[in-house]
Structure 1
Amino acid sequence: MFAAAQCEKAMKLEFGLPTPLEYFETLVRRDEPRLLLEAAISLGQDADPQLDVQGALYQFERMLKLLRECVPWGSDGTQRLTILNQFFYADLGYGGNHNDFFHPDNSYLHRVMETRRGIPISLGVLWLELAHGIGLNAQGVSFPGHFLVKVQLPQGLVVQDPLTGQGLSAVALSERLEPYLEAWGLEEDELPPMGMFLQSASLRDILERMLRNLKSVYQQQGCDARVLAVINRLITLTPSNWSEYRDRGLVRMEHGQRRGAIQDLQTYARHAESAQDLDMIKEQLAQLRASL
């Protein structure tokens, strides 16, 4: 009788599903490239709480299956790269959303797969996963101002623009750096070797860049709820990036979340001792404490 009662009690236990942020945390706990696609798709749960991440992964797997059917047995890396670009850009029609480049949907992979329009990094993630699926040695590149992809072939390194699939020469890459010379205080002949700008991006690098794009878009739109969701993910991904605590604290302060704001701004003040805005942050903290 006792055992039956215990069994019935156990059957009534409810195990809550992880929140989108908890789910994201489990995916990024280890910097495993194989989890990039799932983690990137999961960002869309902030915009669409009912998003079926596994369904989106299945949609991608169907796309990869079609691609694999296009790759002849025994084809070399160059042939596979050509087939991939034909499949992705010509056959499926993926490309940049030039009509609305700063729309947040361009950063959500489930929406990109629906519309086949995105920005360099979202298109780049899909392209990279397809490349890996047909055995290409491909990586992302956090190039200044524009995410790129690269493929190591026996003949040498190929660098591409994920918006178009266009290969980029050393001259073209140098030209893309020119707008940044003044900001960096460098002359053209003082630039580091190009290889420094073509380092492979890790899972965390790619996700952080995607989140920063979203943060910028939502800040420009004045959508603080979405900004907070993005910052929460950034702090989960890069917990020692103290400026994110400052930014979250300031948003919380604007919305009357005083205790949370104090906690975030205290964290920032404690770790960013030489920051130029430290006096302003301490003043904000004093006002918040006085208001409690």
Structure 2
Amino acid sequence: MNYIHCHFELSEPIPWSEILITYLAEIEFESFEQNKNIVDAYIQKPLFDEAKLNEVVETIKTEVTFSHKEIEDENWNAQWESSFSPIYIDKQCIIRAPFHEKEEGFEQEIIINPQMSFGTGHHQTTYLIMKSMFGIDFENKSVLDMGSGTGILAILAEKLGCKEAVAIDIQDWAYHNTIDNLALNNCTKIKVQEGGAELLIDEDKYEIVLANINRNILTNDMKHYVSSMKKGAEIYFSGFYTADVSIIEKEANNNGLTMIEAKEREGWAMVRCTKD
């Protein structure tokens, strides 16, 4: 299957790059890379509709220049490998692909075959949550990884001692990518589900929730996350800009959560809350 690679440059990346990605996902784009004012997006060639793409660009209220090109199937893995370097979270964790050499001296090692899924640790929001996870007591805890992408957060939760974890993502390719990555990391305690918040039918189940999605989905689905949490459980929100922290906090308060802290990394934020 050949893919179309679209390259965007935005004059004002905050908040427009996040808005652009949200709209692109709605027209079947599958994977995204962000770097300052650059957004690279990928879509299967049969699903690419240039007219719809132009409509999306016209909704972005800042200057956008973009181009697109076809990537042949045999070059797709090479495209990912050339852009995916190992990620280091101090000496606590290394995230590497199967084609990287093993490195010693880290508390944890996670092997991720990124394929088309979000969540390699390169993005600031994934890094923020993973860094915070080393301060969480996961021992014998039930964990929900909402918007799991590659499954990287659920994988780290198992490595840090959780009793069980559920990884949920609405995208089919993320579902299958997570299953592949569980095998690479010898994980046995993680259940993978394809879908959205409608899958959260069990109340008072989880003690730790990790939700790295985007602001609009977080605020829309927060009530479902909260209903699935035990009293006193913690939830870690990320996937939004620092300027959106107050919006997340307001919605959290409306749903019976109390914000404990907020962290920031290069304009992106993570919020930790507890269920009252």
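Structures 1, 2 were shown, and FRET efficiency 1/(1 + (r/R0)^6) of positions 92 and 260 (r between Cβ atoms, R0 = 35 Å, to 0.05) at 0.20 was computed from 1. Given structures 1, 2, which gives the highest value for Cα Rg over 2.2 N^0.38 Å, for residues 180-227 alone? With respect to Cα Rg over 2.2 N^0.38 Å, for residues 180-227 alone, the highest-scoring structure among 1, 2 is 1. From which structure (1, 2) was Rg and Dmax of the Cα atoms in Å, for residues 172-267 alone calculated, if the value obtained is 17.3, 51? Derived from the structure labelled 1. Thinking of 1, 2, which structure, once Cα Rg over 2.2 N^0.38 Å, for residues 52-187 alone is computed, gives back 1.19? Derived from 2, not from the others. helix-only ellipticity at 222 nm (-39500 (n - 2.57) for each DSSP H run of 4 or more, over all residues; to 500) was computed and gave -9500; which structure, 1, 2, did it come from? Matching structure: 2. When Cα extents along the principal axes in Å is computed across structures 1, 2, the figure 73, 65, 33 traces back to 1. Taking distance in nm of label points 7 Å out along Cα→Cβ at positions 196 and 236 as the measure, the highest value among 1, 2 is held by 1.
Every read-out reported here was derived from the displayed coordinates using simple, explicitly stated rules and does not represent laboratory data. All figures in this text were calculated on a predicted structure; none of them were measured in a lab. Cβ atoms are built from the backbone, for glycine too; each structure is taken alone.
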